[in-house]
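Peer 1: Please go over the structures that come below.
Just so it is clear, none of the values below were taken in a lab; they were calculated from the coordinates. Please read all numbers here as calculations on a predicted model, not as lab measurements. Cβ atoms are built from the backbone, for glycine too; each structure is taken alone.
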Structure I
Amino acid sequence: MTATHEVEVHVKSLKTGETVKFKITDTATLQQAWDKALDELHETRNEGDKFRCESGDDLTSYLNQTLAALHDQKVCVGRHFEIKGPTGGARA
């Protein structure tokens, strides 16, 4: 069994422009990191919100994986994430 390590996570809300960084165990799931980021940002998750890597890659399919597993798979290795709100809505 591998030891648990704390890792630093950076999350930017594209909805507000605010950025937070915090430490969380690498055994936490990506969903848990998103939830903690929302708490730190004092935001609520809305329908259509996406959690993604700062490169723009959507991480929806990875939400149940641990941060350690994502690192092992070379997914968003720097742990810099973004919360993006739903797009569209404005119509002429």
Structure II
Amino acid sequence: MKRQSEHDVVVPIVHMNGTSRAELLKLRKAAYLALREAEKALMQMSPNGRDYYPEPGLMEKALTQHDRRLKTLAGLMDELVIEAERIGGEE
């Protein structure tokens, strides 16, 4: 999958009046891990042809929808990784 352009991601500026670098990274890590759990749950509900075969073309639509959902989550996770890298790396 193509990585989100770093130029498209808005990243907070770490400074003494704002949230600490450690906290910014902690929050992004928590969000990333929650999205990973959502990704696992979505993968478990992958379309099964037995649930769609009575109607021609429905399985293909279900697969397209499923793929879009997974790509959406992957894009969000990619943005969080970019933010963490730009904030200051791994915690």
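Peer 1: Name the one structure among I, II that relative contact order in percent (Cα under 8 Å, 6 or more apart) of 34 was derived from. List each step's numbers first, then the result.
Peer 2: Values: I: 34; II: 51.
The value was obtained from structure I.
Peer 1: For which of the structures I, II does the calculation of distance in nm of label points 7 Å out along Cα→Cβ at positions 8 and 80 return 1.8?
Peer 2: Values: I: 1.3; II: 1.8.
It was calculated from structure II.
Peer 1: The value 0.95 for FRET efficiency 1/(1 + (r/R0)^6) of positions 24 and 56 (r between Cβ atoms, R0 = 35 Å, to 0.05) was derived from one model only; which of I, II is it?
Peer 2: Working through the options, I get structure I.
Peer 1: For distance in nm of label points 7 Å out along Cα→Cβ at positions 48 and 72, which structure out of I, II has the highest calculated value? Show your work: numbers first, answer last.
Peer 2: Working: I: 3.7; II: 2.4.
Comparing I, II, the top value of distance in nm of label points 7 Å out along Cα→Cβ at positions 48 and 72 belongs to I.
Peer 1: Where does the value -21000 come from, among I, II, when helix-only ellipticity at 222 nm (-39500 (n - 2.57) for each DSSP H run of 4 or more, over all residues; to 500) is the thing being computed? Can you show the working numbers first?
Peer 2: Details: I: -5500; II: -21000.
Here the read-out was taken from II.
Peer 1: As an exercise: FRET efficiency 1/(1 + (r/R0)^6) of positions 16 and 40 (r between Cβ atoms, R0 = 30 Å, to 0.05), calculated from one structure in I, II, equals 0.20. Which structure is it?
Peer 2: This value belongs to structure II.
Peer 1: Okay, moving on. Upon calculation of semi-axes √(5λ) of the Cα gyration tensor in Å from the atomic coordinates, which of the structures I, II produces 25, 14, 11? Mind dumping the intermediate values first?
Peer 2: Working: I: 25, 14, 11; II: 37, 13, 8.
Computed on structure I.
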